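Heads up, there are several structures right after this.
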Structure 1
Amino acid sequence: ADDIETYEAVGKLLLGRDPHQHGLNRPLSIGWLDALVSGTAEATEYTRMKALAASVIGEPAQVEYSFASFPDELYWCFRRLQAFEAWQEHGDWISSGERGLGPGVDERFAFGRAVDARTVATEEARRLAFRAELAALLGSHGFLVLPTVPGAAPLVKSAPEQLQTYRERALHLLCLSGLSGFPQITLPLGSVDGAPFGLSLLGPSGSDVALIRLGRKLLDAARRA
């Protein structure tokens, strides 16, 4: 949405009752997520955004990484399941003729075609375990404060290998919500070289409306700053 007011109005219509009506009041931060921010300018801007957020929602408590799977394992869990599901959905169409897929896309579909049933079962089990661990970490009132992506969007002129590096780094952040199914809102609180750079809040299952309320508070504070 172009503004949080529209986003909140639509969210209330679509999401209905808020099971977290008493609010999310326990902000959390995980060091390895913050460390995925790339570059000096990005790190400086992220620090500023976190300070702004802390002035509204409180200083996030630093928690140790306590999941059974390491970050790279969660990344590959997401990649394998995503690729497998994409191939199941589109594989027949892709295989039936030349589709002119762009750089990287063809390779990712080929990767999905090679993911076997045993691998899927293993990664599904990992996904369910991670969801349970994240639910336990957040409880009813906790939420993660994290960078949405490593930095501003890469330039169009970036080389394919630069785009892939950015994509992989970004997915280490983005896979948490994707694997758990928990809601995440990104707020355009910052910028790097004139391009938007967002801060994210990730809450427990069903906390969509509560996250929108928090997002509005942060954006209102940013307007006043």
Structure 2
Amino acid sequence: MLLRHIRYLLAVAEHRNFTRAAQALHVSQPTLSQQIKQLEDTLGAPLLDRSGRSVSLTDAGQAYVRFARLALQDLEAGTRAMHDVQDLSRGHLRLAMTPTFTAYLIGPLLAQFHGLYPGITLSVEELTQDRIEAALGEDLLDIGIGFAGEHGPDIECEALFAEALSVVVRADSPEVNRSAGFEQPLVLLDAGFATRRYIDDYCRRQGVTPRIVMEANSI
């Protein structure tokens, strides 16, 4: 059994069609069908149900594909780890950050990274911190940029810098104190964002209730 057989099976399982899977893999349909048949013969069980209008996994196929995907993820992680201990001349880095950092940090950071390591490709996502941590745990990301604090046991966190959340007002506005300042109507990110949780925690510690008139999931 070769890694190629597993990739072919996963492609058919995803597309539920031999023709579309063959096009995605850039192979001929007869070659794809032959390779899948070889895999089934090796395992001693049919993996695909070909009787319907679309191809579906048999019970045995569903059980096998679940572990095949995990094995493929482990192999890809091994390849990335091998490149990490070499000279960083090629490879792929999967990065995510919370939206707070998009405006002022990520652009210059990625430009500098590409200048140092032009052979490494990057995929960048904007996610909430909870989703970043979940993706790290599932090996869907390599690095996340978010906020320090409590994290899951599988997350390794390093503080990079400190930043302050501030109330900004017009120069001719009266002085904003801790309680009066929160009488103004506020537009905030929703509760899925770490910055919102910091604001909520601060308000609770100060014993004030902010006037939140709008919530959004994007800065």
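A value of 1.62 was computed for Cα Rg over 2.2 N^0.38 Å, for residues 109-188 alone; which of 1, 2 is the source structure?
Details: 1: 1.35; 2: 1.62.
Comparing all candidates, it corresponds to 2.
32 is what came out when relative contact order in percent (Cα under 8 Å, 6 or more apart) was calculated for one structure; which of 1, 2 is it? Could the numbers behind the result be given before it?
On the way: 1: 32; 2: 13.
Among 1, 2, the structure yielding 32 for relative contact order in percent (Cα under 8 Å, 6 or more apart) is 1.
Looking across 1, 2, the calculation of helix-only ellipticity at 222 nm (-39500 (n - 2.57) for each DSSP H run of 4 or more, over all residues; to 500) that yields -19000 traces back to 1.
Upon calculation of Kirkwood radius over Cα pairs in Å from the atomic coordinates, which of the structures 1, 2 produces 19.0? The partial results should precede the final answer.
Details: 1: 19.0; 2: 21.9.
Derived from 1, not from the others.
1, 2: which one has distance in nm of label points 7 Å out along Cα→Cβ at positions 141 and 197, as calculated, at 3.3? The value was obtained from structure 1.
With respect to FRET efficiency 1/(1 + (r/R0)^6) of positions 37 and 133 (r between Cβ atoms, R0 = 41 Å, to 0.05), the largest value across structures 1, 2 is given by 1. Could you figure out which one of 1, 2 the value 0.90 for FRET efficiency 1/(1 + (r/R0)^6) of positions 69 and 117 (r between Cβ atoms, R0 = 30 Å, to 0.05) was computed from? Value 0.90 for FRET efficiency 1/(1 + (r/R0)^6) of positions 69 and 117 (r between Cβ atoms, R0 = 30 Å, to 0.05) corresponds to 1 out of 1, 2.
Looking at structures 1, 2, which one was distance in nm of label points 7 Å out along Cα→Cβ at positions 125 and 149 calculated from, given that it came out as 3.5?
Working: 1: 3.5; 2: 2.0.
Attributed to the structure labelled 1.
Where a number appears in this text, it was derived from the coordinates with a stated rule and is not lab data. Source: prediction; values computed, not measured. Cβ atoms are built from the backbone, for glycine too; each structure is taken alone.
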